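Structures incoming, each one as structure tokens.
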Structure P
Amino acid sequence: MLLSLAANAPTTVRAADPIMLDLPLACTVGETCAIQQYVDHDPSPAARDYQCGTLSYDGHNGTDFRLPTLAVQRAGVDVLAAAPGVVLRLRGDMEDVSIAERGAVSLGNRLCGNGVIIAHAGGWETQYCHLAKDSVRVRPGQTVSAGAPLGRVGLSGATVFPHLHFTVRHQRQIIDPFAFEAATESCGGGKPLWRPALAASLTYRARALLNWGFAGAPVSLEAIEAGEAARAGADPAALVAWVRSIGLKSADVQELMLTAPDGETLLDHRARPLQRNEAQSLLFAGKKRPASGWPAGVYRATYRVLVAGAPVLERSFSLALGAVSVP
């Protein structure tokens, strides 16, 4: 049996040769996947990530690498060994069912779902959770190299969105791979265990964008997660711009502007300040098709998140209607 997702806090470890980790997922962070949650560094019922930010929750003992949609997960994304080692334990026969449908109580001590635990030199271990049913490709006792495929991202265990929960331990103690040997209560202290070439892609992002696009009607989080948000056709009844963000904070203000091919502002929507921190947020706004139809050309949307009036996150994206290509 696999270890369950234990809720112990990270421990300061000093008498160890650091392990060097490769990315445990076949994706590019910030492009084809995103970090949703980090290890919880707060021993109280509150939570804080290694930068003293909000991207964690009480007792969270790993790093969550999130895929943008269930459609991407179903297409298949490989989970990879982060370092060379020997497979200790695994599980691979649990169904891919969100706990929103099954409930966490029914999982017992199988919160990890399908997964793999690998032992590495020097008393290190890595654990890979929420793999897809019947996707595990290794066996106990097998030696694996860094980057070896272990299975695919799934929806098994205690999860409501497709992601890899990745845990690092040394001598059975939880280690945050972003903050090895960090002093207690430090913000941004310690050192990363990741291979240096990964530094740029693993830069801490307090807020991030997960999905964005245009639709022909209002959208929902469920449709976006499923990868089924209605796309704007050649002559949509409405033109709706939408953005799903993660990690937004209390008092953040979101803006969404849509401009026509001639530069005219079709809409300039400013949402109310958020009342609380949000793991994920959806903003959409649109305009009905004019009686004369949509003029051919490139329509542009600009999304911004403001803190005290200053932009901290921004994304522009375009849609061509009629016989026009996007530059």
Structure Q
Amino acid sequence: MPSNEIVVVALGGNAILRRGEKGAFEEQYRNVCRTVERIADLVQDGYRVVITHGNGPQVGATLLRHEAAKNIVPPFPLDVCGSETQGFIGYMIQQALRNELKKRGLDKYVITVVTRVIVDADDEAFKNPTKPVGPFYTKEEAEKIRSQRPDLVVKEDAGRGYRRVVPSPDPKIIAERFAIRALVDNGFVVVACGGGGIPIVEEGTQARGVEAVIDKDLAGQRLATLIGASVFVVLTDVDGAYLDYGTPKQTMIKQTTPQQLEQYEKEGHFKEGSMSPKITAAVRFVQNGGKRAIIAELSKLTEAMHEKSGTHVTRTST
């Protein structure tokens, strides 16, 4: 049966750039064209769809471009680089999905919203930056950066060189939430919160961007909750969440509750920076009134929506 439910789909990095690829525009657009076929299935089934996406490789490449050209044109801060990637990734999704919908005879428009996400200026993450971004540096280069820009934090990254690290604060409010919901209610497919959104803090009547990176799945959950979505889908490169992942005992979690997932998290089943934020996002969504959260493999979106694939999180286990 057709559904009028709002579904927020959080695309993983493999939706745009595959392992081993260099990041040429043609590669990324080709991947996006494949990805939107699954999104179009949801639109065709009558769902009102909002798409979020990551930007890890893309914002890293953007920072590299700014670094390489810094002696020719002034480099931009991280929040501005994030907005740049929202624009070009949104363009790819808009064009590819609109083409796919037209091919199916569906006259639906796709709109990208440059989205800001409000974070707390007192978030503990600002005291302990941990998220690596941008290019690798030698020790000598890192020392030079520290002397020239004492406001930046540069740390060794697993013996591979030195990288800048930035805070990863918790998303609190999606600034454009009302506009996004209005677009959805008027029949548009919306791309929003790209790369976790542009992090801003509010000071009185003014907002300003901050040098930080917000986890895309946590931002997607916040968006899904604030616009009243029924379903929140996190797409990734594995077919769901596992217990004892990567061991001979690994077992896929097919149906679970927030309480069960929180217990599994305490037991250390989910890797920090990988599956852990996806679990947190799924738990938060259902705890905050969402009907169902799904963690699934990108190509299995349609099957996951019909409960034939993926990990499903609901208030009560069925």
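Where a number appears in this text, it was derived from the coordinates with a stated rule and is not lab data. Remember, predicted model here, so these are calculated numbers, not experimental data. Cβ atoms are built from the backbone, for glycine too; each structure is taken alone.
Remarks
- Winner on mean count of other Cβ atoms within 10 Å over residues 190-197 once structures P, Q are ranked, highest first: Q
- Among P, Q, which structure scores highest (criterion: distance in nm of label points 7 Å out along Cα→Cβ at positions 230 and 246): Q
- Ranked by relative contact order in percent (Cα under 8 Å, 6 or more apart), structures P, Q are led by Q, which has the greatest value.
- Source structure of the calculated read-out (FRET efficiency 1/(1 + (r/R0)^6) of positions 262 and 302 (r between Cβ atoms, R0 = 25 Å, to 0.05), 0.95) within P, Q: P.
- Between structures P, Q, the greatest calculated value of distance in nm of label points 7 Å out along Cα→Cβ at positions 286 and 310 is seen in P.
- A value of -1000 for helix-only ellipticity at 222 nm (-39500 (n - 2.57) for each DSSP H run of 4 or more, over all residues; to 500), calculated from one of P, Q, originates in structure P.
- Structure with the greatest value (metric Kirkwood radius over Cα pairs in Å, set P, Q): P
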